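Structures follow.
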Structure I
Amino acid sequence: MRRRKGANLADVARATGVTTATVSRVLNNRYEGFSVRPELRERILKAARELSYRPDLMAQSLRKAQMGIVGLLGTHLPLVIPEYTLRGLVALLEQKNVKLTTYFADTLKNSYDLPPWRIDAAVLSGTLSPDDVLPVEKSGMPYVSLNGFCGENGISVEFDDIDGTRQVMEYLFSLGHERIAYANIGGPWAAHPSVALRHQTYLDCLRERGLKPMPLHDRGTEYPANDFVKTVYEAGATAVLAYHHHNAVYVMQAAGQLGIKIPEQMSLASFNDEFPLHLLHPMVTAVAMPAVEAGEVAAKYLVEQMQNGRREFKRFVLKQKLVIRDSTVPPPRRTRAVRKSTGRRSAAQSVT
């Protein structure tokens, strides 16, 4: 079969010996009151691939109420939506013959504005306030909020940060750690709901055991993290819990520069089991989000609302899982007072 560019439905129909209506139903997954043999379906799909057939979405939009396009809105996505959540989202949308398009603003303020082209629904990533969801709430279209604030007409897919925090804190306690530092996040992202939930649960876990938080737990820890690591280490911290994987990398780099060995002298755990935590040396213990499940849940219920033409609030809170790796061990026994020094050698010699 000769390969052509710009093939249409009629070309696919001629190549398979069926009507254009049959081809259209198969390629658009429309089987209501219609059946087709599996072998014929595969022949149509194969012909469409070989002819490089691509649907004209703009033309379709003129003939029907929906285009079958969902807009992904947001900014700084690596921080707020895991890669595998996108994979799960796209995979399930494709099964329903729905396409995902992206529209990113250059500023945080305008991150959730609707795109200048037509979409049927939206996926919002990492919303920080009620203002973020106003454009899509006013539009009347279905939407899902992934890992962020959600309005009264949206589908909220969240991660159970309270349970996730308790999992990692209880694990550190079980190893014998009592002086646990917290590498928090600052800047505009400090308004994200997970920041307050993780931090407060960290404090609650310590209080329940009669323990006190380490210094700087309520401040942002960004690159470079040398001051944070030096301060908490000299205060006697035997472990650090990082708000997310970026902070964990900052802490590990700073510890190396200060001559503090992880995990021999200070353990490290993190939220967001994302790249590159499993490739670092040592590999970092982390709380893993059910990333693929989040994408699939978001896509399933978004398509459902697109099909029935209704909007209704739904909330899904997904459990997280602690992945134990090499960066967490029982705390070392301190035999000498920690010295107040910025020198690499002094910091390294303060713990045996």
Structure II
Amino acid sequence: MTSDNFKGRASDRNLPNRFEKIYIENDEFSDTEYPDDREERKLVTEFFRDSSKSVLTENNSPDIRAKFSINPYRGCEHGCIYCYARPTHEYLGFSSGLDFESRIIVKHNAPELLRKEFSKKSWKPQPVFFSGNTDCYQPVERKLEITRKCLKVFLEFRNPVMIITKNSLVRRDTDILKELAESGLIKVIVSVTTLDFDLQRKMEPRTSSPIKRLETIEHLSSTGIPTGIMIAPVIPGLTEKEIPEILKQTSERGAKFAGKVILRLPHSVKILFEDWLERNYPDRKDKILNRVREMHGGELYNPSFGTRLTGEGKYAELIKKIFDTNCSKYGFNKDTISLSSEHFIRSANGQGSLF
């Protein structure tokens, strides 16, 4: 029997929204609605239209290489329990718990807004990070194709783009990615947290399985698309032992560059992750949380630039050493893959302008 209360969901409840003054937890129908088997409780995902007038977000963090990012979806049905983006749902009046993974805000007009941004004379061609917050290839993308349409805009203007995803759906867009790659305009990063199928299903319930991610890396790299991996997050006491094997298997499938991010638990994610550990790994809960604290100055989260993604202290140094040693062993990060901005065309349909 799974430890999740809702089938296919990592969190088991909604937490109070930190921006709401009053929160009332109504448990009138909590268990009486599902008296026999809580494993089969299902939560239907709802989608809402985003009426934002802009689509590019400017990043002010020195930890992120790209100055701008694009996120067609707010909230993420992948439902990764550790996701640092969960608290952003509270700005929308939702909870970072079940709401984050079941109430998704969709920017249907993202391609049109992106075209307007690139058409402005003020836009300086530069790499844009696709999905710096939530995954652009989450399940609903299969039907809506907003990410695919945005990639066509990147190709139309020849503006460089970096994609990060946990979903094998990225393979669908191989035709566009391959054309972008021919002009040095694309990098694809596949996020690989674990190779353990059971752990992945508990921790990242609606993401692609580990084997699907490995197959995706092999497929993309074999077609000439620069492909790398991100081991994110590294969860001390739970997944760090997998670093060598992840690097080995992904290198065998053609990944050329790799990075890592240490687990960080901002705001309400702390509560959700602690609850998840209690439900799934109660015997390892204290060890894992203590290791996280050790790497974040005694706290479960340290927002300081420079160390929030890497951690600090002896244990963080040990993880870095394991990562660096195996990157060298398996040939990662030997060459710098730079994206080109020299092909940018500020014109409709990429046809050039006479004026």
Structure III
Amino acid sequence: MSVPATPQSGFPSRKAPLRRRVFLALTGEYFWFYALLLPSILVLIGVILIPMVFAFQMSLGNTNIVVIGGKGSIESQWVGLQNYLSLLASPLFWQAFRETVYFWFVSIVIEVTVGIGLAVLMNQNFVGRKVFRLIVFIPWAIPTVVNSMLWGMIFDGDNYGALNDLLLRLHLISTQIVWLNPMPVLSQVPWLSNMLGYLGANTAMNAIIVGDEWKTLPIVAVLVLAGLQTIPHEYYEAARVEGASAWTQFRRVTLPLLGPILTVVLILRTMQLLRAFTMIFNLEQFGLPLLSIQAYQQAFSFGSFGSGSAISFLIGIIALLIAFVYIKQLYKEEM
């Protein structure tokens, strides 16, 4: 005769009523776990959940700030999904969408390729490795506003622009180039220039990508380096015994084992890139109408907080879809 298993303390049987299960879970051995976790949950609700619900409510209405007699008030008229439908029917929204996708895709490709390369280099044993790691990490410590001002001086089209001065001294250019002017690239090939211009690949966009990557590549490289140092050396030794080349070891051993950390990096950087604002706004104002710039313009320039909130939620939906693809691909590779 078998003895029925008794549930452990803190884990009441699933056959017990829901009220009793909740009571035992909260008063059992995990009481202090929930008690210590409660302040953090309340903070998250206060600073994330409630503002998110309020912003979503604004996106479903025609919300404006009206100032009368020096006093401001919020007026909102319920319009349902009209803000979202108006955005999806707007050519300006789709232009901003294309430019945002271009900014995200090019930045992600650079970060993954160059970031992994830097991480592999920092993982090697050579003289001055610690100093090299420190130098690589310095750009990440620079505030974003300072970084945008720095690259603004580098890309300046006047005589004191650092990049123009260097290229003139090397006799690579004959006249000043306004790098932050959103002019077409590869104008010698009209069809290719038109296609790239349609996607948002102009001179100003590419210059901003360079400046942004200079700051963010170090953190990507450091995270990938942390992932590399968790890979046991025995795997590489076994691969060398099997006659695998260095490229085969990287492709068959390193990349698959870096999958989880790369997924985290891709998700974090995707969310940051889709809502990138500071550097773009400081250098171009409204010259590059990415989705984040358009959301700010709708809310604070035109006073249409409903449309601005709707764009923000569309950015969040796009980020969630891309993150879902990342995670799905990771699980597919692990199976």
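Taken together, the values in this text are just the output of simple stated rules run on the coordinates, not laboratory data. Computed from a prediction, not measured in an experiment: that's the story for all the values here. Cβ atoms are built from the backbone, for glycine too; each structure is taken alone.
Hey, mean projected area of the Cα convex hull in nm², for residues 135-174 alone derived from one of I, II, III reads 2.7; which structure?
II
Which of the displayed structures (I, II, III) returns the greatest value of mean count of other Cβ atoms within 10 Å over residues 143-150 on calculation?
I
Tell me which structure, out of I, II, III, gives 24.5 once Kirkwood radius over Cα pairs in Å is calculated.
III
Here is a further query. Work out the source of -12000 here, i.e. which of I, II, III gives that when helix-only ellipticity at 222 nm (-39500 (n - 2.57) for each DSSP H run of 4 or more, over all residues; to 500) is computed.
Label of the originating structure: I.
Which of the displayed structures (I, II, III) returns the greatest value of distance in nm of label points 7 Å out along Cα→Cβ at positions 119 and 311 on calculation?
II
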